[in-house]
Structure 1
Amino acid sequence: MTDAPTDSPRTTDRLVLAGGLVSGLVAVMFAAVGAHGPLAPADPVTQRQLDIATLFHLVHSLALMILALWPSGRRWRRGIALSWLAGIVLFAGSLYGLTLFATPWPGALTPLGGLLLMLGWLAWLVATLGADRTR
């Protein structure tokens, strides 16, 4: 009896899926704290920043879950997932720091996080266009 190869293009990448699920959980927690908790922003500009952070966080969490099912080699999936997870931490995390904890210094990390999010999408596009079409 042999086990199926773990790098099979048809196998769900459980690590990427778990990353997306945990990320989604954290996004909902931050959204709840920002909407109902004692740290909820009082002014509309700060609330908008929090809304943007939560939106990007949730969208990329869902994208990670979809990516886990993408029929490609593990190396591409993990690279894209790493780019998105780092982008979530830097982009959404810096906005969470600005809005919920009134910490100004993480704002400098927001553009870097956005760049990593874009890089993940670009990598997925490149990998998809360059995929072997004979499968």
Structure 2
Amino acid sequence: MDPTWKTENRPPRILIVDDDYEIANPVRFAFEGLGYEVVHMPDGKQGAQKLDVYQPDLLVLDMMMPGQSGFLVLEHIRRSKKSRIRIIMVTANEGARHESYARMLGVDEYMHKPFALDRLVATAQELLEKPFPDDVDDGS
């Protein structure tokens, strides 16, 4: 099944949820330069709320943020049964246990900070082009 942005014939929507503006701003500008619609939320609680109304095609999610962690945002996605969102988790945390948990919650890619911006963008582009299995629940 094609990604939603393709079936709706619109640019991909990207939601960046990261409290670090020095990371979020360059990521935002890179995606906007490709013609994508981009929204940035500086914490997990706002990010989880924005997910429901913005309906992004790709989520770039920081793991550790004040207030609500990236893991809680992932759990929110799981509870809401929205699985037609590609997710890249970015973190400065090196723990393998955290990566395992993130993947169990549905993360498509897990990247350690600092990361090369061009690598993040290339990974996002690959994920955005990737079709979903036909049995994926899109939350409708």
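Laboratory data are not the source of any read-out in this text; all were calculated from the coordinates shown. Keep in mind it's a predicted model, so treat the numbers as computed, not measured. Cβ atoms are built from the backbone, for glycine too; each structure is taken alone.
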Open item on the list: Comparing distance in nm of label points 7 Å out along Cα→Cβ at positions 18 and 58 across 1, 2, which structure shows the greatest value?
Closed with: 1
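From 1, 2, which structure was distance in nm of label points 7 Å out along Cα→Cβ at positions 26 and 42 = 2.9 calculated on?
Details: 1: 2.9; 2: 2.0.
It was calculated from structure 1.
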TODO: Assign the value 11.0, 32, calculated as Rg and Dmax of the Cα atoms in Å, for residues 50-113 alone, to the correct structure from 1, 2.
DONE: 2
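Using Rg/Rh (Cα atoms, Kirkwood Rh), single out the structure from 1, 2 with the greatest value.
Working: 1: 1.08; 2: 0.92.
Top value of Rg/Rh (Cα atoms, Kirkwood Rh), among 1, 2, belongs to structure 1.
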Task: Label whose coordinates, when helix-only ellipticity at 222 nm (-39500 (n - 2.57) for each DSSP H run of 4 or more, over all residues; to 500) is calculated, return -13000 (choices 1, 2) - done: 2
